[in-house]
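Below you'll find a set of structures to go through.
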Structure P
Amino acid sequence: MKQQHHVTVAVCGGIAAYKSPQFIRDLKAHNYDVQVMMTRAASEFVAPRTLATVSGHAVIQNMWTAVSEDVEHVEDAYRADMLVVFAATAHTIFRLAHGAADDAISLFNLSFAGDRLLCPAMESRMWAHPATQRAIEQLRQDGWVVMEPALGALLSGRSGQGRLPAPSRILAAVETLMAGPLPDLSGRRLLINCGATRELIDPARFISNPSSGRMGVAIANAALLAGAHVRLVAAETTVPLPKEDAHCEIVRIQSAQELYDVMHESTGEWDATICVAAVSDYTPVEISAQKLKKDKTDITQLALKRTPDTLASIAKKPGFGVVVGFAAESNNVVEYAQQKLKRKGCDIIVANQIGGETSAFGDEDNHVHIIDASGEVETVPRSSKNAIARAVIAAIGLKLPTVK
């Protein structure tokens with residue numbers, strides 16, 4: 001079992017606070033010890049007893065509550081590894097940015113030296129207001145990681161940017177940040193692909209593979225956390241994709257040829273291109289327009305042709321920045337990946353093993369080797385794919401020039 005980390009979740013007084021019990025349960029299921037703080041307004045939306053029950057600890061509701069002789073909010077600031085402000089309101093954001101020190105959450109913030117993750121939730125005009133954005137910029141300068149609110153239906157009945165990011169994405173962010181620091185990718189543009197391509201045989205059948213798309217989605221989420229603009233080209237996936245917003249564009253494709261076309265049609269200069277998609281090497285020469293009927297005879301031959309090599313073509317073309325490929329090998333993982341790196345011409349290759357009990361396909365965890373074109377190999381022991389995504393983004397950050 002992985003080492004247990006301590007996360008303090010500060011729940012604020014917006015309607016999205018009702019999602020906090022399940023988020024805390026999910027943290028506990030991933031072996032995090034959770035201490036909950038909440039504002040007085042938050043208790044109007046979710047009962048403190050509920051959060052105490054799911055977290056296993058008494059909830060800190062104000063700076064006057066104490067456990068034994070400890071000053072509770074101060075002592076927790078020394079124990080905690082991360083602070084997550086859940087459903088952060090404009091009021092709380094403003095107070096944190098200006099160093100307020102008159103309640104448990106603000107006092108905790110001033111006493112805390114670990115990672116801070118802000119998850120805002122409010123009406124779109126409140127989020128866009130210059131005062132809110134000035135406070136957000138100040139928090140970023142102070143070292144906070146800020147998750148952009150999601151687009152969608154709001155409490156007012158309107159639609160816009162202001163929804164709490166999906167709790168599953170917040171959990172992924174916690175895992176990513178807990179693995180180590182992210183580089184600052186503000187203003188950077190990353191092109192990423194993910195998922196399993198499908199090569200149609202007829203309208204009912206196709207050639208594909210077991211990839212879930214989880215690794216590519218984790219990398220996209222890590223890049224967004226680091227402040228990058230992301231274009232995610234997604235084949236078939238079994239995990240939720242990031243929500244589209246001003247920083248994230250999603251393009252869905254199916255076949256290897258569609259992947260090749262969309263990647264090459266992507267306009268502008270990219271700082272990095274990360275090819276995580278599990279691409280079929282072969283596709284049928286002909287696709288039957290009608291479903292092939294099953295009869296008593298076997299199909300002993302299916303004519304196949306090679307699909308275009310997206311990774312190699314991108315690595316040889318200007319405008320794609322630092323090019324990262326993935327190598328899924330069943331044996332001689334590092335050796336074969338090094339050969340692939342040279343053959344394709346990419347800057348970094350991430351090697352992992354498929355097949356057997358520890359196959360990378362579909363699993364939430366993985367064990368990889370990040371191989372640089374210079375020959376340097378960084379081995380990442382078995383970890384969550386969110387933690388591995390952080391390592392990949394960190395490796396890319398080292399390749400990017402300090403000043404654009």
Structure Q
Amino acid sequence: MSDSERPVALLVTPVLPQPSHSGRAMRAWGWLTELAKEHSVHVLVADPLPAGFERPQGHPAASIRSFARAVKTPSRHEKLAGIVFPPLVLGLPRVIADWREPVDDLLAGIATPGNTRKIVVFRIYLHDFASRLFARHPDAERILDMDDLESQTRASVASALLWAGRPAVALRLLASSLQYRLIEARLCRAYSTTFLASPEDAERLGRRTRRPTACRLNWVPDPGAAKARAIGNRLSLLFVGSLDYFPNEAAARFIARRLVPILRERLTLPFRITIVGRGAPPSLLDLLARYPEIHCCTDALELAPSYEQSDIVLVPLWSGGGTKIKVLESFAHTRIVIATNEGVRGLSVEPLQHYLAANSAEEFASTIVDLANGSIDGSAVAESGRLFWEAHYRPDPVVSSSA
């Protein structure tokens with residue numbers, strides 16, 4: 001069947017789908033490759049495309065276009081009104097800070113194929129833009145991929161910000177959490193199925209909405225035949241995460257202020273901790289620069305070399321949502337993972353089998369020391385994590401019904 005004869009699917013996504021980039025880009029890529037098996041897929045991207053971008057030959061998308069100019073985000077006054085009175089969102093969703101509202105005059109210039117049979121909307125804040133597409137294609141199946149349960153994720157991060165002494169930011173995030181809580185169930189009724197990355201989130205939303213919800217697991221690219229790395233005469237530890245996201249920023253501060261001093265006292269091996277991530281605030285960079293054991297890399301183009309050079313991956317997270325791509329990447333690279341309960345949330349993994357559990361600086365340090373002196377067989381844990389990734393989280397994404 002020629003491409004012109006195939007049914008059409010529209011993929012509406014905040015970012016350009018890519019097979020190895022951010023978690024959102026990889027999740028969007030999963031949708032693109034799956035839809036392309038039976039459809040001619042036209043991708044509509046909310047963000048501007050990279051300068052000079054051209055769709056490569058053989059790309060699974062029939063077309064890729066940005067609609068960045070056809071949407072607007074709320075004004076400062078609208079955001080403030082939504083924070084002061086969150087129920088305003090019931091009539092005006094656009095008061096949510098990251099909501100995308102279509103500009104109808106510009107939207108009219110974005111043509112979509114007439115034989116569209118499926119519309120996949122990735123992230124709930126693109127709903128208003130997608131609703132205009134629903135009006136054009138009333139018979140198309142509508143699918144929403146929320147990825148995270150926004151209301152829960154934002155409440156979790158807001159709580160962490162309060163504990164960190166940042167009440168103003170916490171209150172703004174708490175207001176947006178309430179806004180999403182008020183509209184999530186209502187908006188889900190517009191779709192045949194809603195997907196989330198975590199089985200627990202999918203089950204929770206299904207109970208609230210009484211609508212079909214499902215878990216669509218995240219995936220990460222296959223790095224190849226990675227082998228467990230034996231700890232040598234120098235210990236290499238790694239933390240990966242966008243440092244403009246508070247849970248990751250808090251993790252980096254924990255590593256510097258809480259973990260490094262204990263490791264200095266207890267480790268007999270020299271050690272180095274590499275922190276890889278973009279968007280670090282200046283105050284965090286200043287803090288990390290005070291610790292000679294820490295190397296902060298803010299401009300890494302690829303993560304694979306960082307994983308390959310590490311012995312242990314640290315995941316000291318206490319807030320956030322969904323499932324953590326950094327854990328799956330570590331498993332794929334056959335690296336030892338030490339993580340908090342939040343770090344492995346949504347993953348059906350067992351401590352001491354797939355990863356090592358730690359929820360305080362003392363526990364992280366003790367586990368690292370035990371790995372360094374051979375009291376724990378880290379290679380066996382890393383290899384078990386790799387097998388878990390191979391079974392559940394390598395491409396193609398796994399889809400399982402939850403409601």
Out of P, Q, which one gives 4.1 for distance in nm of label points 7 Å out along Cα→Cβ at positions 158 and 238 as computed from the coordinates?
P
Tell me which structure, out of P, Q, gives 16.0 once mean count of other Cβ atoms within 10 Å over residues 46-53 is calculated.
P
Out of P, Q, choose the structure whose coordinates give distance in nm of label points 7 Å out along Cα→Cβ at positions 30 and 174 equal to 3.3 when calculated.
Q
Which of P, Q yields -11000 [helix-only ellipticity at 222 nm (-39500 (n - 2.57) for each DSSP H run of 4 or more, over all residues; to 500), calculated]
Q
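Computing mean count of other Cβ atoms within 10 Å over residues 94-101 for each of P, Q, which one ends up highest?
Details: P: 16.2; Q: 21.0.
The maximum falls on structure Q.
For mean count of other Cβ atoms within 10 Å over residues 38-45, the calculated result is 21.2, so let me know which of P, Q that is. Walk me through the numbers before you get to the answer.
Working: P: 18.6; Q: 21.2.
The read-out comes from structure Q.
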Output the label of whichever structure in P, Q has the greatest value of distance in nm of label points 7 Å out along Cα→Cβ at positions 110 and 318.
P
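No lab work stands behind these numbers, since they all come straight from the coordinates. Only a predicted model underlies this, so the values are computations on that prediction, with no experimental measurement involved. Cβ atoms are built from the backbone, for glycine too; each structure is taken alone.
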